[in-house]
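FYI, it's all coordinate maths here, none of it is from the lab. Here the structure is a predicted model, which is why all the values come from computation and not from measurement. Cβ atoms are built from the backbone, for glycine too; each structure is taken alone.
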Structure 1
Amino acid sequence: MVIETTTVDVPVGSLRMRCVMLRPRAVGRYPGVAFYSDIFQLTDCTLRWAARLAGHGFVVLAPEIYHRVEPPGTVLGFDEDGKVRGQADVESLGVAEFDVDIRAALDHLAADPQVDGLRAAGHCTGGHLAFRAAFQPDVQATALWYPTGLHDGKLGADADAGSLARAGEIEGELLLAFGERDPHTPPASRVVVREALEAAGTRFRWQTYDAEHAFGRDVGPRYDPAATDAAFAATVAVLRRA
């Protein structure tokens, strides 16, 4: 599908959350997906991923996760300075703030006349945010690519956001995609996540690939096209199946 891309400022109380919205140009109604980036915000490769998803028949809303602490349009570089700044930004924000932003993004999608049902997706830190979006009862399916902090609860300023303990609140299906050589979620950490989901009775699909962390970032040495294509196909399937 051919898509169109716009920038929107979504109200969050007295604030405005800059988002990129990508949608099919063809008239129709499509599932809406709140898509959360890694710590570098809306980089070109992140937006390419979002555009690809929109082209498969989804309305995608990608918020700037640091809108509370960075000027609109801030994109961080894939270098040490960008990594340090991104980590400092995310650690300056509390889980309660992230949760308010998540609900605002979902409400904006739900109000769009082209949107038919809500989904969520995210990469890395954004995967953890998408997991929290899945707590919302109107989110019907969620795709998490190498989500960080689920096993120990670390998210932003909160040492333990308690996210995994709330897995029983998730009504929709989850897809979790990990690289087997991901140092942020090594085998023991993935066991913690999987066992918690099983104990909570969460419906989920579990995918692992012979890949590193951020294997879906199409720049740099970690990029794995085959793993990315497989995980993307699984993502489209779970988001459509809801």
Structure 2
Amino acid sequence: MRFIKKVFSFIFLIIFIAVMVVVALGYGKYKQAVGLLPIQTAAKNIKSDDSFTPIDEISPTFTDAMIAVEDRRFYKHKGVDIIGIGRAIKTNIEKRSLSEGGSCITQQLAKNIYFMHDSSLSRKVAEVMIAIELEKEFSKEEILELYFNVIYYGSGYYNIADACKGYFDKTPLAITDYEATLLAGIPNAPSVYSLDNNPDLAKKRQKTVIKAMVDMKYMTKEWAQELIEMQ
């Protein structure tokens, strides 16, 4: 029994040290990132782009769809959704896959601004730290606005204005509910759900978006069924 306790204590110590190392590396990446590009400067750079679209010029249905399918607790958390992470872990265990990552919208924004080409665990720690700071610096609407203007929508479109123009030849405010729910499904896996490359998969993903909106009471079941039948 003593031997087993010693083994478990040793394993726990190794895990604890490993976690502390990752956290320390993550903190270093966080400090370096915001040191080179302060958060307010990053936001100004995004807003200065010719294709930048203010939140009030984006389809409300698209906004609701993105919250429903990407971060349903968006208005409740402060940059990190512990409940959402737990739900993602549970889903991944049940499906025996890594189908859900658990990152909230604010974390995704942090990743898109600072860590697009870093997939390390320490990057995840830095991402969380920046997400918390983003929540302190900006309102929820401002975070959504920045997010919609930097995420990738597939087919070479890196902001919502270009995506709406390229896919539908419309402005972000002019897209229909059908188009909004179709577009909202793409950022989860742009290369997979691109309307140019895999329209059938995009429509399948759209059903997931619509179901999430019904669950969140952003859409009635009747209107949801009509949109699905449009496919």
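Structures 1, 2 were shown, and relative contact order in percent (Cα under 8 Å, 6 or more apart) at 16 was computed from 1.
Quick check: 2.1 is what I get for distance in nm of label points 7 Å out along Cα→Cβ at positions 110 and 190, calculated from one of 1, 2. Which structure matches? Source structure for this number: 2.
So if we calculate Kirkwood radius over Cα pairs in Å for every structure here (1, 2), which label has the highest result?
Details: 1: 17.6; 2: 19.1.
Ranking 1, 2 on Kirkwood radius over Cα pairs in Å, first place is 2.
Source structure of the calculated read-out (semi-axes √(5λ) of the Cα gyration tensor in Å, for residues 30-141 alone, 23, 16, 11) within 1, 2: 1.
The value 23.2 for mean count of other Cβ atoms within 10 Å over residues 54-61 was derived from one model only; which of 1, 2 is it? The partial results should precede the final answer.
Working: 1: 23.2; 2: 17.0.
Value 23.2 for mean count of other Cβ atoms within 10 Å over residues 54-61 corresponds to 1 out of 1, 2.
Set 1, 2, criterion distance in nm of label points 7 Å out along Cα→Cβ at positions 182 and 206: the highest-scoring structure is 1.
For structures 1, 2, which has the highest computed value of distance in nm of label points 7 Å out along Cα→Cβ at positions 6 and 158? Don't skip to the answer; put the middle values down first.
Working: 1: 3.3; 2: 5.7.
Largest one: structure 2.
Which structure, out of 1, 2, was helix-only ellipticity at 222 nm (-39500 (n - 2.57) for each DSSP H run of 4 or more, over all residues; to 500) derived from, given a value of -10500? It must be structure 1, since only it matches.
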